[in-house]
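Bear in mind these aren't lab numbers, they're just calculated from the coordinates by the rules spelled out. Note that the coordinates shown come from a computational prediction; the quantities given were computed from them, not determined experimentally. Cβ atoms are built from the backbone, for glycine too; each structure is taken alone.
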Structure 1
């Protein structure tokens, strides 16, 4: 029987260099997609998937993340007094979301690389597996991406990576898995993960995107890599390296996610995510469609 997954980590310590100067003062995780910041999309996905313990790993300058999820009774009272009850309810829902997900914050400590926040958070998890979701990603899916990963883990009892089909020309942007076995329903056993290969040597037509279930075995490999870094002070510590070390002798799986994926980590893809979110909105969608067809949009009295 597999251990139930109740914990998740969201690495949120990065500086968002690809979005500068927009992220000079505003954490990239707090940039809006639709009517909520991108990190709230991630937290909502986790809570909807049954996660009850979320660790957000932060760095200096990320106070806005904590402020967003913190209760604000004074603001709620003010909104009710102004008969803005819908807005008051929206503010309360964010705090309730943080309570349901039992959000805690952890300051990142250690070498550069995306493996460090995972190891920071894992030190308090004992022998439990846990989800890792990057806050750059927004998924629109009937079944949340996190739940799809949990289901794959329940079938295999092994580490699982989120995968999406890609054009091979895009291979140099992603980690690309080598597929060892296709078990059906999008579940693939993988033998290695090649980081940002040239298209002609990409081992498959899938990209590993922002979602993992890591097990204690992966954490041990990550710790070993970090120990070597501390001895030699070279390079950065990456989760991919730990996954590859583990996959050399044990099973690792990928789950092709059923849904639409929007990356918000660079300007072009962030605009696409914004546009897609607005198109899906019942208020904003018709306005954008009219503009896209050459119209002027709704008139405004100035």
Structure 2
């Protein structure tokens, strides 16, 4: 009898440490409803899973610039008429078709970055998508991916209300963070705090990006670029002899930081225990980003 009690206690202890779908020999099945920002922020998830001999299966319903409203309207169109091509924007498939491809352990969703600081833009679409996901995957854990604010030298920031863009990077982060947390409380779901981690780097004293005031973008000649040390965003780059400025999307360092946050939330592993890092990210910066990710998740 004592042996049976001890065995039962050991089994209970083991079960209590299993997170989401992380059963030995069983792949975690993650489905992402998002856009280019979710693609950025999960770029290195497979690399981290491989490093730790974990199986990760990804499903994606991602369209560039797609908002919660658009994702919902596509789903509604498919429900009204399964043959309507408007309801099949994901390479010819509907959201129902993609969600029906097996059982998903975790499903995530996010707002379009330009709308992320405008709380009203989430309603009623976040709730409708949540209910829709639960109707198809009742046992899935749903999480909100908190996206990031644009780089400090962006010419325009996400809106905080219709026709009212944020004044700067800090306001965009503050308002988007408040919106994500409000919606998370309404839906009773967790958050993947990538935006908080980006802000910690952007506002920190050691690795903060600072605009190169000596660079004249209007008269730049290829291949000259400004100093963009410690940037988490694409920023300036040359493409086909044209100077491109993208202060919104993540570069390799930003993708690395985003993936560290996602991995830590999904697998309950400290980012500081991970050794994989992209060759484009300097070692000291990568170590700092791992530390930021660990603190961000711990303080969530």
query = Upon calculation of mean projected area of the Cα convex hull in nm², for residues 146-185 alone from the atomic coordinates, which of the structures 1, 2 produces 3.5?
reply = 1
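Quick check: 18 is what I get for relative contact order in percent (Cα under 8 Å, 6 or more apart), calculated from one of 1, 2. Which structure matches? Mind showing how you got there, number by number?
Details: 1: 21; 2: 18.
Attributed to the structure labelled 2.
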inquiry  = Can you rank 1, 2 by distance in nm of label points 7 Å out along Cα→Cβ at positions 266 and 290 and just name the one with the largest value?
reply    = 1
task = Name the one structure among 1, 2 that Kirkwood radius over Cα pairs in Å, for residues 130-249 alone of 15.2 was derived from.
result = 1
